[in-house]
Each structure stands twice: as C-alpha cells, then as structure tokens.
Structure I
Amino acid sequence: MTAPHTNVPPMKLSGLEPILIGEGSLFVNIGERTNVTGSKAFARLILNGQFEEALAVARQQVENGAQVIDINMDE
C-alpha cells in the first residue's frame, strides 16, 4: 500500500537567482567546498584573509555545475 499523494510545496532558495526544489526535481547539485569546517583549504583562505581566492572556490563549483552553494563560516 502506498501513501496518499500529498501536495508538498517546493523548497524555494534564492541568492542572485531563485531555484525551486520540488517533487519533480530529480537531482540538485550542491557545492559544499565553501565550508570552513569541512575544507581545510577553504578555512585557510578565510583565516588568511584571502577572500578573492575563497570566492574563486565558489565560482569554480558553479562553473562545474553546482546549482546551489552551501556556505558555512561557522567554526
């Protein structure tokens, strides 16, 4: 027996461009290299004040297909 179909509203994320994630979204590519906890290289850039280089990390993820960038500066 399957669960009854429910009309779940999509998740809406925005930055420069909005993205809707709903039932029809089969795959969402999320870039996670902009994380000071999970990436020693990114943390080093931030701690050394190399913000342009850190921004390049995010840009590279978008160029490689990321639809969403997960930015974590909490350490």
Structure II
Amino acid sequence: MLKEWIKSTEEPLEEDVTELKNFLLELIDTNVPKVEILMKFLFRMAQKRNEKWEDVYLTILSSVEEKIKLKR
C-alpha cells in the first residue's frame, strides 16, 4: 500500500504525510524493528521519486528518531 501511494502521486498531501508519521510514531511503542524496515523502504522509494518525497522522508525520519531517543 505504501508503494502504491508513493507511485501514485508526485507530491503527497500533508494530511497523508501526517497520517503515516502518526502511524509510525505509534508503532514505535510496540515494534521498533518494523518501523526501521518501513523507514528503509520509504527511503528507497523516496529516492526513486523526487525531491518532494525526499523531503517527506526527512520530515518523518526526524520525528521517528526523536521519539526513539525519548523512548530510551
């Protein structure tokens, strides 16, 4: 589903980005390894798309890293 979303749009909607970010932040509480896998996948897909997707990745990465640091 993530792959199709990235392929289907040149520029993601802000509310979609927020939804994905919130999902990943919640998932950190129960399954950090899965978050890491999803972030690696998002990174690879964003690199293939465009700069807007790379910016989305960096925005989400920043939030995810911050929450993981706070969790430790």
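Bear in mind these aren't lab numbers, they're just calculated from the coordinates by the rules spelled out. It should be emphasised that the depicted structure is a prediction, and the values quoted were computed from it without experimental measurement.
Matching task: 32 is the computed value of relative contact order in percent (Cα under 8 Å, 6 or more apart). Pick the structure from I, II. Numbers along the way, then the final one.
Details: I: 32; II: 41.
Answer by label: I.
Thinking of I, II, which structure, once helix-only ellipticity at 222 nm (-39500 (n - 2.57) for each DSSP H run of 4 or more, over all residues; to 500) is computed, gives back -28000? That value comes from structure II. Given that semi-axes √(5λ) of the Cα gyration tensor in Å, for residues 9-48 alone, derived from a single structure, equals 19, 14, 4, which label among I, II identifies that structure? Matching structure: II. Out of I, II, which structure matches 16.2, 56 when Rg and Dmax of the Cα atoms in Å is calculated? It was calculated from structure I.
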